[in-house]
Structure I
Amino acid sequence: MDIRALVMGLLFALMWSSAFTSARIIVAHAPPLGALALRFLISGLLAVLIARMMGQSWRLSPSQWRATIIFGICQNALYLGLNFVAMQKIEASLAAIIASTMPLWVALAGWLIFREKLRAMTILGLMGGFVGVTLIMGSRFGGGADPMGVLLCFIGVLALTVATLTLRGATSGGNFLMVVGLQMLVGSAALWPFAVSLEEFDVTWSTSLLVAFAYTTVVPGLAATLVWFHLVNRVGTVRAATFHFLNPFFGVAIAALLLSERLGLLDLIGVAIITGGIFVVQRSRLERV
């Protein structure tokens, strides 16, 4: 892997991990579903506009449309919607840790659903990752973490797993950025009815809210997607996915730095174990390529 790919991978991991901290700031000042629906509307329109400027078409194949709709609902409406609601009750670092286990769930789903054979190293990585999650959950529940918020995050990461598996079909015909923009618009459309019917327009306007919203819309929402696209084109999906093992560490570090969230010894041990588990799983997949 060359230096440029390494830099892109690190940037992607940083941007993806930082989204939890900015989301935590947003939900402290604005209704979560409405803010997220607006973010997807803006990010989606920007992505579609850039895709059209790149010559990409929104005339997708039936299989691409099906995958785009499923991906938009599962990742944007369910995964991020549930995380935004959950972060009204739990810390950004905990939400980031739970979301960072996604590669472990994808590997497990590959075995359970697609009957993919797991190597001994993959099984070891999965076991290690789930041990790390158990340690953190025990520590956080002992510290008063809200069980409903944690449950919403776990349901969300399962929806993200479905979305990740679906993405294989969504980009098979090209038009990657257009597909990304359209699935954001799908997510926005799915969220608006719930935002309008379940939430009140109660916004505490502040500089931190505006900065966090703009950052979330442009950086994790759009820039991270573009970096990921170029990284996958440069080194392939499997090699690019190895950068996910940095997400637990970055997610916890950014939340601690910007939000002053507490970090206990069991949290640090759990993050280290989860990071190692994800790395082992991705390394095992890399060696099969």
Structure II
Amino acid sequence: MIINSSNLAGLGIAFKAAFNKGFKGVEDDWQQIAQSIPSTSKGNIYPWLGELPGLREWIGKRHINAMGVYDYTIKNRKFEDTVAVPADDIKDDSYGTYAVRFEMMGKMGKQFPNQLVFAMLASGFSSLCYDKKPFFAADHPTDSGDVSNIQTGSSPAWYLLDTTQPLKPLIFQEREKYSLIAKEDPKSSDHVFMRDEYLYGATTRCNVGYGFWQTAFGSQAELTEANFDLAYDAMVSQIRRDDEEGKVPLGIKPNLLVVGASNRKKAAEILSVARKTDGTDNVNQGLVKILNTPWLI
């Protein structure tokens, strides 16, 4: 192929087509556990994160829920993937071999939120959420006393979530969508002049963070029926204090058990079979759905 602006533009279109093809057929597991929130600046501040809201009887003056008690901020990060195509490969019509590389670039970009979100979930035993405690902690402060959403241990972690709330347990914050751009003009590119190769780069700006810890329970204890029941009961028994009504349930109801491959069979034994190994009915059958994701161990 003769290298000129017209041919380079056509080559860029072909590479972008392969790139876009890579977006197809990718499972977005992250969307089941994370809320997608747009960003228009370097980062988002979430001043309204705190106690889950609720109605109370109006007696006397309104009870004002103060925002800004917490200053939880998710700062956007920039990510890139760049491919260099040698000029000789274009001249020798060998550029067709790069189509697979661009398709892979597209697929990796589409999967990238999975990588970020599930890594954030897994780091919840040490990474801090809005109350300056690890997302999974034994002492989250509330108006009803300290609350735990963690089981400790040395087994592969598993997670019980309530994803039915308006805000899912995690946040995927997107500033710039993943896209491919070309630096291919031989007249204006110093890189082309110095290295005799054409650059194609994909970029995105985004980040992940935590929503309400009340909607999640993380366990590093063995995934057993007993430990699952303890986690489930801990989540549904959460309350808030109302000056007039006393203790009011938060209404948290777990609906999703998130596991990696190491806990796949144990999860199925607890939630999918009709009868347990001792022949008794499995009362937990279908209680929550199972998300077995390759993005967790």
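One of I, II was used to calculate distance in nm of label points 7 Å out along Cα→Cβ at positions 49 and 137, giving 1.2; which? Of the structures listed, the value fits II. Given a value of 22 for relative contact order in percent (Cα under 8 Å, 6 or more apart), point me to the structure among I, II it was derived from. It was calculated from structure II.
When mean projected area of the Cα convex hull in nm², for residues 113-272 alone is calculated for each of the structures I, II, the largest result comes from II. Please state which of the structures I, II yields -25000 when helix-only ellipticity at 222 nm (-39500 (n - 2.57) for each DSSP H run of 4 or more, over all residues; to 500) is computed from it. Value -25000 for helix-only ellipticity at 222 nm (-39500 (n - 2.57) for each DSSP H run of 4 or more, over all residues; to 500) corresponds to I out of I, II. Among the shown structures I, II, from which was the value 18.2, 53 of Rg and Dmax of the Cα atoms in Å calculated? Structure I accounts for this read-out.
Comparing Rg/Rh (Cα atoms, Kirkwood Rh), for residues 9-176 alone across structures I, II, the highest value is found for II.
Read-outs: derived from the displayed coordinates by stated rules, not from any lab. Since the structure is predicted, the reported quantities are computational estimates derived from the model, not experimental observations. Cβ atoms are built from the backbone, for glycine too; each structure is taken alone.
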